[in-house]
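Trainee: Dropping the structures in below, format is structure tokens.
Where a number appears in this text, it was derived from the coordinates with a stated rule and is not lab data. Predicted model, so just to flag it, every value in this text is computed and none were measured. Cβ atoms are built from the backbone, for glycine too; each structure is taken alone.
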Structure I
Amino acid sequence: MNIVLGISGGIAAYKTPELVRRLRERGADIQIVMTASAEEFVTETALQAVSGRPIRSNLWDKEAEASMSHIELARWADVVLIAPATAEIMARLAGGAAPDLLTTLCLATEAPIAIAPAMNHVMWSNPAVQANRTTLEDRGMLIIGPDSGSQACGETGAGRMSNPDDIAAIVCAPGLSGKGSEAAGALKGLTVLVTAGPTREPIDPVRYITNRSSGKMGYAIAHAASAEGADVILISGPVALDEPREIDVHRVQTAEEMYAATHANISDVDIFISAAAVSDYRPTDTASQKIKKNNETMSIELVRSQDILASVAALRDGPFTVGFAAETNDVRDYALKKLENKRLDMIVANRVGDDCGFDRDENTVEVYWADGAQSFPMAAKAELASKLINLIAERYALVHGSDAKPDLSVVSIKGGAKQ
């Protein structure tokens, strides 16, 4: 894949050498084009060292432009990626302005354009910036992020450039440019329903039971399925993630709401991926007012939540069903038991705890099905999601059209996989 990486003048430009490394690890050729402001934050020397190519920055470079190099670059690119993308560069793109080499390239190219915004959280929420964002998305540009967190200004909020590994995984996914994998469009024409994030089970108006799920894995899977051509429905618990505009998102809070939303949308679904961390139990009663600290102890009676995954797997003529098993110990054993007991088509298993799993940008998983297994080493969740979706598409294609679920009760476990 040939990628033109545009770097504009934001503090997040210091992350671009790492971004170049991540893109090259995925086999991409990188040509960097910098704005004049970007040169204040990162040096051409560093970028040339990691990209292996001379840096372009001047539209009026007589030597390069003697052969209309900006047009050649526009034609050479399979993808144009701008990271970081400042509010200024977004405004130029939205207005069709071309005062420099980077924006001229964007007007002259027929390649898809992706941008990774990075700016102060107040700037990002400004109505003018959001209007430009909407304009660019309506024209087909892919907006990656931004993430939320602490910023260089010392404030906290949405506006941080996304993790370089996540950006690289998204840009190099097959669906963006049509290059990079034989499985491009592997889910075209199919409908995929993904659940993601935690649920919150209220105790009273200010307290609830929940878990540490960030929703990042589920959202990454939804993005990856969309990149493979699927129509994606995302049932999301409460998360601090931007809502993907290309996906049909349904926001819920509780396990009961997620159950209802899943079954309200399941009828025409081909593949169901249950990546949400649904609360297994919920309070029997919810207090209408805040519970006061009057006693030394307090007991809360819990009742079991409805099992969304099992209920979908049990549907007659239901979808190809993929579950997740997040365990602190005996991961493989619990995952295989869940695969069998709930009669799933596949299960994705990973260990969670203080040092892994939740709240992180990377993950490692084992995937099991009736007659096989596959391991995926530690990788960015966006990259891992793309690989998982390709595996799910492959398994779906093998069993598609079969009315019978595999008989999991008669298989034996050997060598880490069902045989």
Structure II
Amino acid sequence: MELAKDENEKIVVGLDVGTTKICCIIGEINDDGSVSVIGIGNTPSRGLRKGIVVNIESTVESIKRAVDDACRMAGVEVASVYAGIAGGHIKGLNTETVVTVSNKNKEVSKSDVDRLIEGIKTTLVPLDREVLHIIPQEFIVDDQDGIKDPVGMYGTRLKVRVHVVTANVARAQDLVRSVEKAGFYVEDIVLQPFASSESVLTPDEKELGVVLVDIGGGTTDIIVFVEGGVRHTAVISIGGTQVTNDIAIGLRAPIEQAEEIKKSYGCAFAPLINDNEEVKVKLIGGRPERVVSRRVIAEIIQPRLEEIFEFVSQELKISGVEGSIPAGVVVTGGTSLIPGIEEVVEKVLKLPVRVGYPTGISGLVEVVNSPIYATAIGLMLYGVKSRRQGRSGLRSAGGNLFDRVFNKMKTWFEEFF
């Protein structure tokens, strides 16, 4: 199916295809370069499990409803989107590659940088995986490290250290097919925590060292920045849905009511709740309501969230940056709205913490001023940055989805350095 890109280059669309919800944010680039949110669509997600498409037709219908709702609010039609991807199949690793400087005068050129990227492509990517992002950390010319832009420098050997994010080919294609069957061209697919970092992290936090934890419905996504570069990414297949399920099992309540209890009465840190606070709970099978202490609800929620952040702690140990994150932890996503989340993070990770709200936008700010929209807004802002950098979509004329991915990656170096 041939799909056209949007002709209006001022309209940018972020599409967060999540486990529990599908959110579409439409932004308009103003003349001064700022971005206004002009449309929002939010619909329950029916075709995903733990961030992975398990029913394409249900996913297609949910995408259509979310985008249509956003278009009606914005009063525009859209043809293309920037889509987020998550799931346990996502893998990130740090690596490096080296080339000999090709110019006779030993001056590093852009073609040398391009050869580095091709080296990553040919040596690192198994047949069943595709590259989503190659994010540069630093260049090394001969023995001089810490170089941001090596072009024009003199030396004989050029090395680059990068963070590479890959996805399972089939799982990525399922996401893209779902969006395309809904009638929209995929400008790019973006790792969800990387997208969220665009909307909730500051440049200072990234430079100092920070870990972003995005707790979605089916997954918890982690991204670590040190000295402005990405040092670690990970996806944990536990999220807010598991918290809801714990409440439903612990209170013997229907899932729908368990979700409402979590949102209205939940607390992540039991010591914050007075023993005399009570909640009425409807039981499964039409049994009579019973009264439950709100502290009991907190005692159900807290262990699951502590488990999630224990996994985060393990990822920080794997990354080797435990002592290099003075900016602490930023928690975002819908589950970050549960009161007491900061206390749980501080208890488990022993780091300063804040809840991340989207920034860098105008327009319908009051409507989207919630961690729930961090990923969708981040995808939109990523799209705006891509337009400014002149990056084309994933699919150029001819070839399949990923044929031109390394052409896109070459512009990352221009963006970061």
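Trainee: State the single structure among I, II that was used to calculate helix-only ellipticity at 222 nm (-39500 (n - 2.57) for each DSSP H run of 4 or more, over all residues; to 500), giving -9000. Don't skip to the end; give the middle numbers.
Mentor: On the way: I: -9000; II: -11500.
Structure I accounts for this read-out.
Trainee: Then there's this: So distance in nm of label points 7 Å out along Cα→Cβ at positions 143 and 319, computed for just one structure, reads 3.2; which one of I, II is that?
Mentor: So the calculation was done on II.
Trainee: Suppose distance in nm of label points 7 Å out along Cα→Cβ at positions 95 and 327 works out to 2.7; of I, II, which structure was it derived from?
Mentor: II
Trainee: For which of I, II does FRET efficiency 1/(1 + (r/R0)^6) of positions 191 and 239 (r between Cβ atoms, R0 = 25 Å, to 0.05), calculated from the coordinates, equal 0.65? Intermediate values should be presented prior to the final figure.
Mentor: Working: I: 0.65; II: 0.95.
Considering all the candidates, the number was obtained from I.
Trainee: 38, 26, 18 is what came out when semi-axes √(5λ) of the Cα gyration tensor in Å was calculated for one structure; which of I, II is it?
Mentor: Source structure for this number: II.
Trainee: Let me ask something additional. Between structures I, II, where is percent of Cα pairs over 16 Å apart, for residues 343-382 alone highest?
Mentor: Evaluating percent of Cα pairs over 16 Å apart, for residues 343-382 alone on every structure, the highest lands on II.
Trainee: Let me ask something else. One of I, II was used to compute relative contact order in percent (Cα under 8 Å, 6 or more apart), and the result was 19. Which label is that?
Mentor: II
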